[in-house]
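What follows draws every value from the coordinates through simple rules; no lab data is involved. In this text, all values refer to a predicted model and were calculated from it rather than measured experimentally. Cβ atoms are built from the backbone, for glycine too; each structure is taken alone.
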Structure 1
Amino acid sequence: MAGPQVGSSLNLAVIELRRTPLHPEIDMLSLVIINPKITKIFGRKYQMWEGCISSGTGKAGLYAKVPRYKKIELEYLDENAVKQSKVFSDLAAHVIQHEVDHLNGILFVDKVKDSKTFMSYSEYKKMRRATVS
């Protein structure tokens, strides 16, 4: 969740990655990033499914494939205003890029390259269940 999503002009995002029935493979993460800056990218972009509460929640949710870097280096202040520089990869890197975009006024729908990948939450849920089972 980024500041602009809750009506705040703060350059701050709170990231919480948890395992769910649809995503039991997730590496959990709790992170506060203040004034984040992606300082390095590694490799090429890859397509990954992405959704956002800004496009609707629950059954009103919207998903699509978005190209993101698999690995990034991020400089930021943590929740104690201590400067950090860390490398993130996989889903954490993907979500951080999504939230940094929010802080720059960019929504995931602006990054979708193939509009045929758009789907509703119920379609996404059905697809995920088929791949998790």
Structure 2
Amino acid sequence: MYLVDTNIFLEVLLSRAKKDECEDFLGSLRDGKKSGVVTDFTIHSIVVIMDGLNRLGELKTFLLSLLGYKGLHVYSTTITDEVKATELAVEQNLDMDDAIQYSSALTVKADAIVSFDKHLDDLKIPRVEPQP
């Protein structure tokens, strides 16, 4: 099972350079060929980013699309997760965004974190880039 980082969704939503490989990976989650978790923190971050870019139509489409994913589940972070994240931020020299993702990955016992963020390298849970 994978924890899917915010940047994987943003690659697609913002038509960035690695959009195609992210679409393929997300398609495998949508179809249930792979299993993953996305944090509510990621979803809320995307809401804030897309709102700031005034792309609410695309945001609505994204949010509705999450309902159709067979292999992707939403993990709601707890206060305990966030306290643990503050400790991990200090221990691993991570910013809070990365620390919340890492803390959540530990909690759900993810096999890997799917991300382009190299700050997540060299942790107990490996970082991998999207594979279709």
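Here are the numbers for this structure:
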item	result
Per distance in nm of label points 7 Å out along Cα→Cβ at positions 14 and 30, the highest-valued of structures 1, 2	2
Computed 12, 41, 37, 10, 0 for P(r) over Cα pairs in 10 Å bins from 0, in percent - originating structure among 1, 2	1
If distance in nm of label points 7 Å out along Cα→Cβ at positions 38 and 102 is computed and equals 1.6, the structure in 1, 2	1
For helix-only ellipticity at 222 nm (-39500 (n - 2.57) for each DSSP H run of 4 or more, over all residues; to 500) computed as -16500, the structure of 1, 2 it came from	2
Read-out relative contact order in percent (Cα under 8 Å, 6 or more apart), computed value 26, structure in 1, 2	1
